[in-house]
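Just below sit the structures, each encoded as structure tokens.
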Structure P
Amino acid sequence: MNEVCFLLDRGARVLWSDASTSPVALPDSLERWEAIWSRRRILVEVAHSHPVGPLAFSREDDTTMDALVSALGRNLVFSVVAPGGMVRRRYGTRRGRREQLGDSIVQEEPWWAALLRAASGMKPK
């Protein structure tokens, strides 16, 4: 099993992906940052897997998401796909400030969630 990252556009198309060699970590990579930057105008969601759980964002995820939203200067959606489900975090603008709008468990998963699980070596949900 390994963590996998997908970059997605408004049409839920996978723009780019990469994978780690670990089921519990997806180390920073220059290639991923370049892929994000080069697709910044069409990027709407960054999804990654937690093949052994949890169904939650880690502290490292929190700081990475905040940094991405700040660097790109716009709102994004972030997702974690785990064996037991999927969670999303949306960023939006309130009172002129960009901030987290909260996490929600996804009831009806997009088509690519099954692909992300398969690429991660997870069993189907």
Structure Q
Amino acid sequence: MCIHSTKCWKGESGLRNVFDPAKKPWITPEGGTTEQIIERVNNCPSKALSFYYNDESKNIQSATVENIAEVLPNGPLLVYGNLKVKHKDGSELHKNNVTAFCRCGASSNKPYCDGTHVKIEFKD
């Protein structure tokens, strides 16, 4: 599945006030309601977008899937499954479903892919 389907910001149900790939940062949560954002995230075909509730009791348990890594041609490394990402500052983030990691080295959101590989015409 395409991680750049544009369903989050284009079309009738897109939220351009929240998701705008021309801006940095490209997500502005204040531009929509919680319900609108949850709906868009849940409809992301690649599951590249995710969210969590501030109230931990509402958060869904991690996905129970096999961990799989997939290299997309001229694009990111997709990792499917449950992950704990340890950042250089020592913080940890739990991810599930699909996480896209930068391979081109130009992302402004490392270690995650922000789509810059398309702009710089990254080829592997």
Structure R
Amino acid sequence: MIYTGYWAKTKEYEQNGLTPVGISGWTPDGYTGKTYKKLAPKYSWWKEWHDKKLSEEWYTVKYNETVLAALNPIVVASELQNFGTDIVLLCFETPEKFCHRHIVAQWLNENTAMDVQEYILQTKQK
């Protein structure tokens, strides 16, 4: 199963048997685990979005055009599954905030047979 989550909960995900996989442009200091940079936003337009406080819609269009359009969702799903049976794709934002990992989950859900959801701590979803 593939889940999404955020860096601040990495240790708790690991304690619940998940393998963390970073999909952000950078990782927290000290993190030496797995990453899948193919899903990371491009820094140049991420910085523009962040600094100018552009809309989520603008970000979503840029992310789709510059990251997801260059990828095959079936190949991505297969490569992600190579990290382990239960993985959690990590970025920085808390679950209620806009984040590219939610775009990734929707993209995988719409284009593969997967059901990628945000991991809820204390109750391992299966």
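Consider the structures P, Q, R: one of them gives -11000 for helix-only ellipticity at 222 nm (-39500 (n - 2.57) for each DSSP H run of 4 or more, over all residues; to 500) as calculated from the coordinates. Say which. All intermediate terms of the calculation are to be shown ahead of the outcome.
Details: P: -8000; Q: -2500; R: -11000.
Only structure R yields this read-out.
Of the structures P, Q, R, report the one carrying the highest value of relative contact order in percent (Cα under 8 Å, 6 or more apart). Can you show the working numbers first?
Values: P: 25; Q: 16; R: 43.
Comparing P, Q, R, the top value of relative contact order in percent (Cα under 8 Å, 6 or more apart) belongs to R.
Out of P, Q, R, which structure matches 14 when percent of Cα pairs over 27 Å apart is calculated? Can you show the working numbers first?
Numbers: P: 10; Q: 18; R: 14.
Answer by label: R.
Where a number appears in this text, it was derived from the coordinates with a stated rule and is not lab data. Keep in mind that what you see is a predicted model, and the values were worked out from it rather than measured.
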